[in-house]
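Below you'll find a set of structures to go through.
Quick note: the coordinates plus some simple rules give every number you see, no bench work behind them. This is a predicted model, so every value here is computed, not measured. Cβ atoms are built from the backbone, for glycine too; each structure is taken alone.
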Structure 1
Amino acid sequence: MSDLGSLFFRVRENGAAVYRVDAENRQRRLDMQQIAVINIRNGDVKPQGDQIPTAAERNEIDAWVVARRKVVEERRIDDLLRTTDHLNLTAQWVQTKATDTQIDLFADDLLMAMHDLRSVIVRRKADGLIKK
């Protein structure tokens, strides 16, 4: 199965469900059998039912976990950069177009979230300076 790969990873909130893909059957259709569940935070791989990943499948799963962690981290940084853009766009909108009624709908929640974020960032930066 060089085109599709032998495993399919259905991404979940904290990892993936791993399926063994079989296209070599009489009906010539794809069969997928779940063989494991992965938790990318702690690296746990739990076999499902009586399906135990082979050594080659386990190597493929381990490589997927490493690659997935990298993707998640890259997306996290990108989300933070987008958040900065959103805050700038929001400030521009509030300054130029928002009505008092619109501002009343979100101002308190947004101000509290920004205050909380600012406090956390200042604390972390101060801790970093102390460690240096």
Structure 2
Amino acid sequence: MLLVLVVAAIGLPVLSGGRGGLAVFAAPTTGYLIGWVFAALVTGLVSEKLVNRDQAAVAQTVGFFIAAVAGGVVVLYACGISYLAVVTGLGFQKAFLGSMAFIPGDVIKAVVAALAGRAVMVGYPLLPQRA
């Protein structure tokens, strides 16, 4: 995620709408960009704790889903909404309510991420398992 942010900062159009450059870090939604780093970190840490090779397929998929929601939804929205509320002066409640429209889509993406995580575990059995 840091690499994507660096590439965006140098001006390559890697963000939605073909945006890039330092101007994207001056927008009210910059908190979401910063949150990507923490969301990826939390998602990885939670999935390492909840998922192991000895579990059943359903338990692994559920573990990946919980990790995706914890990192990709909760942490990302905490960073994004907090930054948005402070920078725009909307207040936390209005920023929170305005962001709720995106939650259903993000939960669907978390399901897809959980299925992808499970597929990677099955497809690459030699991946190292951390203790």
Structure 3
Amino acid sequence: MTREEFEALVFDQYNVKADYPFEDDFTTGVFRHESGKWFALAMNISESKLGRDIDARIDVINLKCAPEVIESIAEIEPGIYHAYHMNKTHWLTVALSECDNDTISWLLSISYDLTRPTIKRKPKAAKP
């Protein structure tokens, strides 16, 4: 999947476009809920950041995921790594060109759901 295809997937599924909040960095895109909470981060990084002996650049996304899922797929499934530049217990880094589209879509939906704002309910009034 290309970066453009990923951005189209996010827009088609959630009607969200990336914003670019980092000064002098117009390649790192943040995908947010209306509340402002992130559910995906798209970056172009050196492959050395993924533990490789190469400095070529690669498009990746960071997605939030349950720790047990991370432990079962990170560094095992093609293109899925422990998170670069985020909490490695709760976030994954996915190399877009190395991971299959269905897996990316599945992980995106998990991230979106895990970061969705919770609705606070009013406490029920005590009965007299």
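Name the one structure among 1, 2, 3 that Rg and Dmax of the Cα atoms in Å of 23.1, 67 was derived from. The correct label is 1.
Taking Rg/Rh (Cα atoms, Kirkwood Rh), for residues 41-112 alone as the criterion, which structure among 1, 2, 3 has the greatest value?
Sorting by Rg/Rh (Cα atoms, Kirkwood Rh), for residues 41-112 alone in descending order puts 1 first.
Starting from the value 3.9: which structure in 1, 2, 3 was distance in nm of label points 7 Å out along Cα→Cβ at positions 25 and 73 calculated from? Computing distance in nm of label points 7 Å out along Cα→Cβ at positions 25 and 73 on every structure in 1, 2, 3 gives 3.9 only for 1.
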